[in-house]
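Take a look at the structures listed below.
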Structure 1
Amino acid sequence: MGDSVSFGYDPSVLPPTTDKYTGYPEIVADALHLVQSKKEVNASCPGQSSLSFQVAGVQDIGCEGFKSAIGLHTSYPDSQLKFAVSELSSNKHIDLVTLSIGGDDLLLLQAQCGGPTSPTFAGCVITTLPAVLQAYGLNLVQILTGIRKTANYQGDLVLVKYYSPSKDPLFIQAIGALNAVMTQVGTAFGAKFADGFTAFQIASAPFAGDPCQAGLLAPGVALAPCDVHPSAEGQRLLASTVLSVISGK
């Protein structure tokens, strides 16, 4: 479950058709021999925020638009949480759930602060971030309550920590803070954590900490050399963090 990262969104995929997108869940499923037997379900929606995950149609970064125009890996009419609760309640064979949610909460903050080129951007982010993190924490509690309590899912639950798509200290600080909230909330629900943040930092170290130069990010649009979404290599790296957690290695 999750947003564009777990969906496998890549802006260089043209024309944009659902079957051309491969996220880390598909790589994990392939490693676990679940793809050919069609035992993997990816409900992720690009642009999904922690609030729209629960309440379909509220402001995010375009989940509903993507859903109607291009489609998802798995179709469902209401919110992703409602689908997840239904799926987990009815299919007791599911023993692994991965979740990437919260990155679009930060993208909403970025838009609210006028973008990185705004002269007041850094100050706005520092001032506004605490409220965003508080709301994210409350939303994550509701999401995990739905999974663990409402659906009574007791299998492996892996939360995938976000990587920084930039070596800018402000980005690293904000994403690190989001991951800290994820860890605090998720721990109370017996979650495990796939540390995508540290994995990207280590892989980017030989390139002066730049994940773009390390080949971990998808090609950019217009004049940008890289997008914020993972490349195929970046997705494989995220998948490896999930596999290492569930294998206990």
Structure 2
Amino acid sequence: MDLGLAGRAAIVTGGSRGVGKAIAQELAREGVDVVICARQRGALDESAKELAQATGRRIIPVPADTTSWESVSRLVETALAELGRIDILVNNASTPGGLVRGALAEADEGELLEDINTKVVGYFRCAKAVAPHMQQRGWGRIINIGGLSGRRTGVISGLRNAAIVHLTKTLADQLGTHGITVNLVHPGATRTERTTEEAARRAGQGNAIHRMVDAQEIGQVTTFLASTKAAAITGVAIDASGGSIPVMFQ
């Protein structure tokens, strides 16, 4: 299937490793040139070189901090200068699992605010910065990477993922008339370069497919949502966890 992505340009935040890196790779395999961003220059440069060699596409590393509007603005300006356009934004930059994971008595207000600033307001900043360029072209894809903790109890930082559900639907409604779709992907436990075999085994016991979902598979779901074939899908949250929640999303 031709996904209609050849010649497109994307920004993937949190793209130096893990799920973000896998998403960048899958987009590049479909002919997309990609700006990857993260806070640390060293890891970005290494990943950009690796992805460019593997895919033959332009992979441009740009250090950026999504908690800063000035940094996000520079990121978008650099992407436009290097690639001439921005068709796709994948919001992925965040602390995996969140910073506030224990009981209320031990929960730290500052860490919770940092979580929200990075993952909720950070996603908002990036969407706000790219939307005018997508609106001008009359086409765009924004894919937010969330987390299933927003639909489960137990982890206080999960509230950031619940907030992204609201943000995704609101942006989809506001931007839809401009040919821009906005969707949310909820990974569960996902195999990355840092996953141990024991962790993968345990994760496979808790989902319907009885194996851990690989980061490449999250990349494939995201790439489809970024494609021309997904034009009718917007404002939805997709569970890409291998069926780890025992009820259907509604």
Structure 3
Amino acid sequence: MHPRVSVVVTARDEGEAIITALSRIAEAVTLPFEVLVVCDSEQDTTVPWVEKYAREDSRARLVINRYGRGPARAIRAGFDAATADVVVVTMADGCDDPQQIDQLTRLVERGVVVAAASRYSKGGQQVGGPLVKGLMSRAAGASLRVLARVGTWDPTNSFKAYDRRFVQEVGIDSDKGFEVGLELVAKARRLRRPVAEQPTIWLDRTFGVSHFKIAKWLPAYLRWYRFAFGARLSVEEMHKLLGTDREN
């Protein structure tokens, strides 16, 4: 059965723990789906465990990121390998609630180009995690929601569903960290495309080690934060403004 949603999971040295993440997705998602685990190299400790899992569940596939190391490039590789019209990006650390993949997918199928799982909207919650990172994320989300009207209180959360055709149209220009989610929300806002959100409960990871590097990736986040503000653009105007000037 052709999948209605492609679930892209970025992983780095998760080892056997990836089995838990994949099992939770398989248990929670009721729509026809495929799950693509993206690693930066064949030497990643996640690889043999994904291959083992895929032998038992054909909905799982391993994708090796050929664009260069880093989460942003891995997410781009996942989009390129996806076959469904809706793509959900989630992490391998178990922080996101896979039960919401169905709901996020249906929001995109109803016409939004980005459906965000929101920790900061009514009914959402963040449990654990670094205090400073959480405060910065919440402040950025509130200011973008109120001042730039981006359509979600949590634009920095990576757990989102996308219309794959929209992503192909606007492209992914991020090349560092997890700022892709903010980038695509900012692009949707400047193009005046619809964005929606679904409350989520985010739980800090209970296994593995976080690879989030706030100091290193902050300038990239600030770039897309600023970009969300401004007049409406056409796709061609947006590419020219960003220096891409191309059809993606």
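With distance in nm of label points 7 Å out along Cα→Cβ at positions 82 and 170 coming out at 1.3, pick the structure among 1, 2, 3 it was computed from. Considering all the candidates, the number was obtained from 3. Suppose you compute Rg/Rh (Cα atoms, Kirkwood Rh), for residues 106-177 alone for every structure in 1, 2, 3: which one lands on 1.05? It was calculated from structure 2.
Out of 1, 2, 3, which one gives 4.9 for distance in nm of label points 7 Å out along Cα→Cβ at positions 138 and 154 as computed from the coordinates?
So the calculation was done on 2.
Readers should treat all values here as calculations from the given coordinates under stated rules, not as data from a laboratory. It should be emphasised that the depicted structure is a prediction, and the values quoted were computed from it without experimental measurement. Cβ atoms are built from the backbone, for glycine too; each structure is taken alone.
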